[in-house]
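A.B. asks: Next up: some structures, all given as structure tokens.
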Structure P
Amino acid sequence: MNARIRLGMLTPSSNTVLEPVTAAMLADLPDVSAHFGRFRVTQIALSEGALAQFDDAAILGAASLLADAKCDVIAWNGTSSGWLGFDADRRLCERIEAATGARAATSMLALNEALALTGARRLGLVTPYTPDVQARIVANYAAIGIDCVAERHLNIHENFAFAEVEPEILASMARDVARAKPDAIAIVCTNLRAANLVAMLEDELGIPVYDTVATAVWRSLLLVGLDPASIKGWGRLFQLKP
């Protein structure tokens, strides 16, 4: 009998997408299970109250509960370092590992790793966020040498509402940014119904498309020594290896 692998996912409280999508991605891996810990996130904005939602204390509290389930990896399945700065996720991973003994990952650091592995320097960015949040993300990518050559956003700040965006709208946004011929397209937000579109969009556009729920799963599998290529039908990401 193979050893069980348990992947812990830290989840925004108002997110209704990442749990079913993560479970679907892992459906063909009978010895791998996903377990979810929530902390309160209801809006995405640059106000003091909205930024305070991502205080490490709340996140570490949720991580400690996942540690009770003896998760092999604990991943922050969220995109907050896009606007907070990527160092926020690096510090968070260090603190999760120190507090729980589990390996740690995040959606955004995994996305950046995928971009680095493929040498992507021109990015098409799709999000549901407001213009000021989008501008922060664009600036943080510029700071690491990645140019957002095209972007689309929906000017929504309520986290629950992101899941209500129709997939057809997301596909149209991806097609729009593809016109700038980026090296890759990133659909950034783990509460968008985008992951199921990725394989179709890659076939249509000929450009890698990275969904941030998928990046968290991809990196988590790498951390436990499993081949991500065992995940079929969810895009080119799962063929990438460091």
Structure Q
Amino acid sequence: MKLDDNKIADREIYLTRMQQSVLDKIFFIDKVFEPFSCILDFGCANGGLIKTLMDICPGYRYGGYDIDKDMIAAAKENVLGVDFWSSWEDITLPFEDTLINISSTLHEVYSYGTDADVKEFWDRVFGSGFRYITIRDMMHSEEQERPADKDMLRLVRAGDYTRQLGDFESVWGSITTQKQLVHFLLKYRYTQNWEREVREDYFPISSERLMTLIPDSYRVIFCERFTLPYTAWQLRKDLGIELKDHTHIKLILERK
């Protein structure tokens, strides 16, 4: 994966956005019951999620993984007493006794990785023997390949975000499907890191496709497809749009 392609222009704003949704990202903590001793945060950034988890659930051994060495350095300063790694091979947690948490990073693997990177990612996730696998990310459904809602699209084109819309359509093509429309609605406000955000693929894989990737060695114990409440509120405020489409998924897999 090329870090230069994943460069964040304003890290402070990026990390603030990540922290604002941290409570939603630890949705799994009251839904897993088989004993395990470790939690590995995949794509841990500066360790903010781990820091929150340690306050709520101090009884686990925590670790963080991120390919960005600058983020790892920040995490080591931000969260003391926790191991952080930028190399997968260096991780020392016992995977068979570990929950791996993959929150808001799945779409980045697809956006910035090659096909080989994506395969390696899933091989590591499903082939390492983790006790639990938790995923939370933006994700569309195949049903959203339908034609774009005309009333919603009209409100978007009449709004105050014509520059963002033009940039988006120059990258992704003219909006014709509901998937494209929701994709735009998820990112139009992120102007501080806009050059990165407009090119990032928020919907690289559908929820239906994700389910087909789960091996027989895991069972689904929790799955929720939902519309992010903040996004729904923001769209009502900015554009008068009532968004009903699902924008995210939460998933918990347990090893059999």
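Each value in this text was obtained by applying a stated rule to the coordinates, not by laboratory testing. All values reported here derive from a predicted model rather than from experimental measurement. Cβ atoms are built from the backbone, for glycine too; each structure is taken alone.
A.B. asks: Once distance in nm of label points 7 Å out along Cα→Cβ at positions 23 and 103 is calculated for every structure in P, Q, which label goes with the largest value? Show your work: numbers first, answer last.
C.D. replies: Numbers: P: 2.5; Q: 1.3.
When distance in nm of label points 7 Å out along Cα→Cβ at positions 23 and 103 is computed for each of P, Q, structure P gives the biggest number.
A.B. asks: Work out the source of 1.08 here, i.e. which of P, Q gives that when Rg/Rh (Cα atoms, Kirkwood Rh), for residues 119-206 alone is computed.
C.D. replies: Q
A.B. asks: Moving on to the next point. One of P, Q was used to compute Cα extents along the principal axes in Å, and the answer was 53, 38, 35. Which one was it?
C.D. replies: Values: P: 48, 42, 32; Q: 53, 38, 35.
Matching structure: Q.
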